[in-house]
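Structures are listed in the sections that come next.
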Structure P
Amino acid sequence: MSGYCDIAPGHALHGPYHDLEYGFPLSDDDALFERLCLEIFQAGLSWLVILKKRDALRAAFDGFALTRVAAYDESKILALLADQGIVRHRGKINAVIENARRILLIRQQSGSFAGWLAQQPASDKTAWTKLFKQTFTFTGGEIVNEFLMSIGLLPGAHRPDCPVALRLAGQAPLGVPPRNTKPPLSPGGGL
């Protein structure tokens, strides 16, 4: 996604996401869940639409707290479908709720969503997509690719000469300390 490195810097919404979040490792399960949900909501829409609706999505989905979202019932779904500030797509909303439930099961088995991601043998987009389709719902190839690039598990978030790519060099994904002697950089507020 090298074009993003050209258009994002200086943009009111794309700029901060590009400079402080995109490609940065995450280890907090709720933050990982939010990122997956944002990618699901983005399907068929522009990323700018999602960035504009991000605060409303956070508010509507209780900060993407896994345990809260997993408990949503039909009355909550109807309230979400009536919320004009968010992406009102029943299939996406249902997928977010179901994926929260599945991540809670993963946490019971693996300790955390981040830990589960770190334990997977998948190494390329094809393998990750197959794994996600077996594990989650509404997770096609582009959603999986963008989610994994956005958390630093797949390459391609930044052009190699992008200043952010240079800052990210040496960071290990999912909050695992890097193997070199450089201290990890903080994304400066992140999610």
Structure Q
Amino acid sequence: MSSPTADHSCRVAWAADAAAMAEVQVAAWRERYGDLLPAEVLDTLDAGAIATGWQEALSRPRDARNRVLVALDHDLVRGYVVTGPASDPDVDPIADGELSDLTIAPDRTRQGHGSRLLHAAVDTLRADHFQRALVWITATDDALRAFYTDAGWAPDGAHRTLDLTGDGSIQVKQVRLHASITEH
């Protein structure tokens, strides 16, 4: 009898994952922002250019505590999360870590990839000695808010508006959620 193997897992991303991560990102953005951004903007997303950006980020992180983790289905990338020091002016970049991007391929949601990535990201932030984890989410994304609050995250009162086009024509309101990640 053979030993069971993990069909679904998370690991640190490698530069070789960049193309698969870019494909996930393009598909997810087209779905997530389809009602927010003009179709011509979403149609111009270039997976090749995005993959190049991922390769560079994975090869030369800006901070030793910047991490990218991928969710795998066997050996196929189904999602990713980016962690690192929080960058907001009202937080402590030594104590506060941030999830700046948790993205799952749209056709692979509700399969546990997001939960595995969230747990792996918190473990990674904790290993990097952060005491609190932060994440910004779109204020109107009730499903994503429920995902985080079900995992113990809560709003911390911070909010912001992003100007996606630079001319004020497309603005996104966001709220910040937080979770204590110190071990008790």
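If distance in nm of label points 7 Å out along Cα→Cβ at positions 29 and 53 is calculated from each of P, Q, which structure is the one that comes out at 0.5? Display every interim value, and only then the final one.
Numbers: P: 2.7; Q: 0.5.
This figure was derived from Q.
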Next item on the list: Kindly point out which one of P, Q the value -17000 was derived from, the read-out being helix-only ellipticity at 222 nm (-39500 (n - 2.57) for each DSSP H run of 4 or more, over all residues; to 500).
Entry: P
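Tell me which of P, Q gives 19 when you compute relative contact order in percent (Cα under 8 Å, 6 or more apart). Walk me through the numbers before you get to the answer.
On the way: P: 31; Q: 19.
Corresponding structure: Q.
Throughout, read-outs are computed from the coordinates displayed, never taken from laboratory work. None of these values were measured; they are calculated from a predicted model. Cβ atoms are built from the backbone, for glycine too; each structure is taken alone.
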